[in-house]
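Please find the structures below.
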Structure 1
C-alpha cells in the first residue's frame, strides 16, 4: 500500500458510505462469497466484514469460534483448514492468535486472505480505517502530531498504523506507554529508518496540549501471564473530562475498541470523541477493500 492506493481506497470508502445509505450497492459483489474464520474473539471486525459483504450483495460463510466450533477442535491444522475453505469462498478473512498466521495462510490459499489480526502482530484493516477516520476528521494526514497510548508492546492496531504513517508528511509521534509495554524495537527502528520524528514517554498529561490526534488503546488482559500483573497496570492511563480541558479544540480522540476503563464514558459527549464514528468507518473501509480485491483491481 502506497499513499496513492490509500487515497484511492479512501475515495472508494466514501463512495460506499454515500451509496450504501441510499441502498445502491446491493448487487456490486453478487455471487461472491466471503469466509470469516476467527480463532480469537471479535465483534467489530467480524461483523463489519460480514455486514459489508452483505451490503455489497455477496454471501457469507463464517466460523465465529474456530478453536471450538471447527475441525481445529479435532486437531486440524490452520494450513489444512485454509486449503479447504479457499475452495468454498472468493476471499477469506482470518483472525488467529499466532503472529504470521495470515501470511502462512495466504501462501496456501487459492483466494486472497485478509489479516483480521494475528496475535500481537498486525491488524492492517484496522489501520486502514484509522487512517480513513483521521482523513475525514482532519481533512488531511499531513503535519499532524499523533499520540499512541497504552499497550504498544502487544497492541497490533498500533503496529499496523505505524507502518502507514511514514507515508505522510511531517507526522510527529508521541509514543506513550509504561516501560514494560513500550513499542517493540523493530518498530522503533522502522520509524528511525523512515525519518519519522517521535518521542517515547511514560506520562500522558504533558503531551495532551500538543496533540491533533489522541489514539488510546486498552491494556490487554489476554496478553498477561497473571491477573495480578494486569491489575497492577490496567488503569495507568485514563482519559476523563478533566483531561479534555488541556486538549486542542479540534483534536480527535480515537480508540480501536473495545475500551475497558481507559476512556471515561463522560468523554463520549465531547464532539472530539471520534471512536464510535471510527468504528462505523470500519464498515465502509472494509467494504471498499472487499470491492477492490474482488472486483475493482
Structure 2
C-alpha cells in the first residue's frame, strides 16, 4: 500500500519535484476572454505572462476544478490498494477545496481519501505538499502524514513583494482602498496571508529595502524546516532573495520556483516572495 499525494496547480511546485515525488496535480482553469486553459498543462508560464503583459488582452479569470475532475484523479490513484492525501489552497480563496471534498464524499472508498485545507496558497501550500510527499516516500502512514500536515498549518507562512496591488484588486482579492495604499509613493507593497486571506503588510521604498524587509520577516520566525522562494517575472529578485536567506537556511535546500498562471493572475508581473514552515521545536 502506498500513500499518494494530490494537490492543485496553485502549489506552484517545479515540474521536476512533482515528477520525482509522483505528486498528482489537478489544474485550475484560466480564461482569457472565451479561451480556456488548464494551468500548467495547456498554457505555459511564459505564454501566460506574455498574454498578461498585453494591455489589449482580456484580464484573465480563474475557476476551480470540478468535483468530477478530482473524482477521476482519486479513482485512478485508488485502482490498487493505495490511499490518497489531497492538500489544497485555502477555501477562502477558491472553491477548489470544496470540489475536492465533494469528490471524496462521493467515493465508495472515501475512507481511503483525506482532503486537507492548507489555509494558504502558492509555495506555502507547495511546501506542505512536499513535506507530505517526503514522509510518504519514507514510509509514513496516512494518519501520521495527516497529523504532521495539520500540525504544520499554523507554522506555515507566505510573504510577497508586488509591483502593485492592482492585480489583487481586479481579481477581487483585496479592497480598492488597500490597493490605493499600495500604489502611493511608488513603493513596493508587501503582502502576507492570514487565515487564508491576502492582506497588505506595509510599503517598502525601492527594491533593496523590499528585499531586506522580506528577509527580515522570514528571520523573525526563527528556525525553519522548509523554505522556498518564488517569482512571477522577476527571477533576479527571487535569486537575490535566496542568496540573502542562505545566511539563515542552507541554500541547497531552498526550493526555487516560478508561480503559475493562477497565482500570476492575482500577483501580477514583477512579484517575488518567500514561503516557509517553522520548525516544530
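Bear in mind that the values in this text are calculations on the coordinates, not laboratory data. Owing to the predicted nature of the structure, the values given are computational and were not obtained by experimental measurement. Cβ atoms are built from the backbone, for glycine too; each structure is taken alone.
Source structure of the calculated read-out (Rg and Dmax of the Cα atoms in Å, for residues 200-247 alone, 11.0, 30) within 1, 2: 2. Structures 1, 2 were shown, and mean count of other Cβ atoms within 10 Å over residues 120-127 at 28.0 was computed from 2.
Can you tell which of 1, 2 yields 22 when relative contact order in percent (Cα under 8 Å, 6 or more apart) is derived from it? The structure behind it is 2. A value of 1.1 for distance in nm of label points 7 Å out along Cα→Cβ at positions 48 and 256, calculated from one of 1, 2, originates in structure 1.
Work out which structure the value 0.9 belongs to, where distance in nm of label points 7 Å out along Cα→Cβ at positions 16 and 32 was derived from one of 1, 2. Going label by label, the one that fits is 1.
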